[in-house]
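What follows is a group of structures, each given as structure tokens.
Just so it is clear, none of the values below were taken in a lab; they were calculated from the coordinates. Quick caveat: nothing in here was measured; it's all calculated off a predicted structure. Cβ atoms are built from the backbone, for glycine too; each structure is taken alone.
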Structure I
Amino acid sequence: MADLPTDSDSQQGSTGGRIPGAPGIAAFRLLAPEPSILPVMIAVPHAGRAYPKPLLRELRHPGSAVLKLEDRYVDKVGQAVARATGAALLFAQAPRAMIDLNRAPEDVDWEMFGKAARPDEPLHAGPSTSSRRARTGLGLIPRRLPGIGELWRRRHDEQDLSARIAQIHQPYHAQLAAMLAQLRERWGAALLIDLHSMPPLAPRAGQPAAQFVIGDRFGAASHGSLVAAAFSHFAERQRPAAHNRPYAGGYVLERHAHPRLGVHALQIEIDRSCYLDSQLLEPGPGFDEVVDVLSSLVRKLAGAVADLADPSGERNWPLAAE
């Protein structure tokens, strides 16, 4: 892959949180120019690959399960885009198999927990507030996957859950909120791009399959002008895109998007076949082109966010050289 030009040599790196069972490995990394260059932040919650050995031992099918749960190498895409544009970047190193950062902390499938030694013994009687998604296996800690079935050899311990929330989930979202607040304070508005990847979609109604899906929680997470700008960009680059279906955005957008307060958020899903090899395992020949498409998108959206913060165009915006 080509060495991408950078507008962000002043990027400052930091880490936060901890991964239980993996001493010395932070739960996430933050790369952010100081001062900020754009009112845009990229977050990657599902590409973490720091798997503690005890976690892998508890998985029934570790090889296939972790690959299906990961947004494979989207963190590398995000890092390349951040280098090219100067956007701030937050990416998880903790794996989704350990805890899903795009789920609410109370979205727990309590049937996964309990001290019973045998599957036929009574389970922990936890709260009944879990979502349908959690009950079908994709809650805060994933339980099962299509084509694989149950993921774990045994029930989980509630102390493990508490540790993962305290050491991974809470500090990740606290860092994300703090960065968005800083961008909002500096620029007058901020945009979060929550970056994910998806399996290839099937064509619909005679149209080519979408390579990108833009989610805004059906208008609740972002001003419509940002969505329009994104679709205009993908059309210019001849990249088919879809809106909210089949991915409208999850907990990250629900928690952090506040358009009326100037904090907007979009979830962007990328077809994995666009940037990975034919086996969907390693970066492929399309990687650089996807980075270029997303880098130009970030720049376009940065301008649109600035327009939302100052519709008159008269504000004296801060410069990267400050």
Structure II
Amino acid sequence: MKIAIIGAGAMGCLYGAKLSLAPENKIFLINRWKEHVDALNAHGLLIESGGEFTKYENFTASTDVSGVGYADLAIICVKSTSTKQAMEEHIGVFGPDTAVLTLQNGLGNVELISEVIGSKNVIAGITAQGSTVLGPGKVRHAGVGKSVIGELDGNRTKRIENVCEMFNKADLETSISDDIMSVIWSKLMVNVGINALSGITKLHNGELLEHPEIAELLELAVTEGAAVARAKGIKLEFDDPVSRAKDVCVATAKNKSSMLQDILKKKKTEIDMINGAIVREGGKLGISTPVNLALMNLIKFIEK
């Protein structure tokens, strides 16, 4: 299978490396960071896990998709702030039968991808895999987690089964959902509670619960998000989203959220697709979301 990884940073390299071990797969790692691409081509990809590095070389790395041609599967791993631009810049890999999978954070990526290639080609998903870039050509596999993918209409198609089987064979634990948007919204509830607050306070995930005033804001932000989800008819995977967000804080106590990492690196965050998504969707339904609005605006102020 010809597989194009659009945005081969931490997560994209992890998936590309694992999938490259199957000889029948032809992997293309696409990233605009030239130093990273040059290192991948010159020395291979080094992935650190448990203090040991493993080298992967069965791929082609490039800063663009010229010469790649239509892919059988394209995996979108760019930050949600770059989704539309990445789709348009790499339009050459999206053929009429190319399946395009998003494993990105937040809400709205499916719609942005569909605007460019049409919704019938889109597969949505989430992943709990953890990965960070150590430097050009080097990635740390920070945590093993499950991925969930699904067709937008809930059907169990041959292509979704093929992708799921391929991922599992590559030691990327994956299951299929018949209601993938509920899965995405469920993950969003956790991100709504953790990401912006950690970005504003500079606290690790577990530390958010150590301060009552911050924990209260987490509760309120998630409660607003859950109200919007209910109004949209979204069935979350858990009955108590606030408890779920707190459980994740405990389970990932020493982690820096992706938004905190972006803030520390002075990068643009995904706030518009997380707390901003709650504000946006709530506005469409006439539901007030003042806490999420405040968190969104504070992150935007910090970005400036």
Structure III
Amino acid sequence: MNDTPVIQLRGLRKRFGAVAAVDGVDLTIRPGEVVALLGPNGAGKTTTVDLALGLSTPTTGEALLFGEEPRAAVVAGRVGAMLQGGALLPDTTVRDAVALVAAAHRRPMPVDEALRRARCTEIAGRRVNKLSGGQLQRARFAVAVVSDPDLLVLDEPTAAMDVEARHTFWSSMREFTDAGRTVVFATHYLDEADTFADRIVIMRAGRIVADGTPAEIKAITATRAVRFSGLGTDAHVALRGLPGVVSLEARQDSVTLRSDRSDDTLRALLTAFPQAHDIQVVASTMDDAFLALTADPAPARTDTAPEGVLA
């Protein structure tokens, strides 16, 4: 199997005047990986994608696709992209839009196959300017996959989709990833990254602050939530003093303690407040990890973080 990296970014920097949109990114993505790119607004995700695809020129550093200049890989039809700035001709039908892109490639998949994979068969005859937001995203996905690419890059692919449409989209995406293709997608939906990615890369202020599997990323946040009911507000001061408690959140009769020693917290809670009931201990979520990693410009390494996850 060819082990040449699909994407290789080395010392990548991009400045816009005094602003460093991308500030020293090193990233290697191997064949067959499904990688989610996460970060708050302004983190540099879209700029990094543009640099990787050759749509923008780095201030310093290098971006390679399949070991060569990005343009060569794009011209060869090895790359499919669904970007925020991409648009389809409004007066064409979905089928014609897909066929137009297919005609520009040497070895495209059949247009009907691209439409089927994107779940666009039933809207193939509809004009682009008559599509809903979710339908338009599906049509753009069909355009992205019709070249039968080895690498698919998606920037916010499920934006404007409702919950059902998002599930439909990822169902169609599995067909692509099950064939061993490489997928890189940027998203604000953390549950999508947790569910569908093999690997998650988190950016903040133009830099990579974490890189690992979903389980490794979630393990960075060592705290757990201890939730229960049955105590009034007069107990909050004592609850904050329980071993391991780092924060308390109360909502009506429910209390959530965030603890970095949940077993000790739970024992002390039951000893001091035996009337507590409906007790749950919940592991850290992707939301918790994301907030912890993006709260500060340079998150500190902790003893509980899996080695190699923090950048």
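In this comparison of I, II, III, the computed figure 43, 30, 27 for Cα extents along the principal axes in Å, for residues 53-172 alone is attributed to III. Matching task: 1.00 is the computed value of FRET efficiency 1/(1 + (r/R0)^6) of positions 77 and 213 (r between Cβ atoms, R0 = 30 Å, to 0.05). Pick the structure from I, II, III. So the calculation was done on I.
So Rg and Dmax of the Cα atoms in Å, computed for just one structure, reads 18.8, 55; which one of I, II, III is that? The structure behind it is II.
Quick check: 17.4 is what I get for mean count of other Cβ atoms within 10 Å over residues 93-100, calculated from one of I, II, III. Which structure matches? The structure behind it is II.
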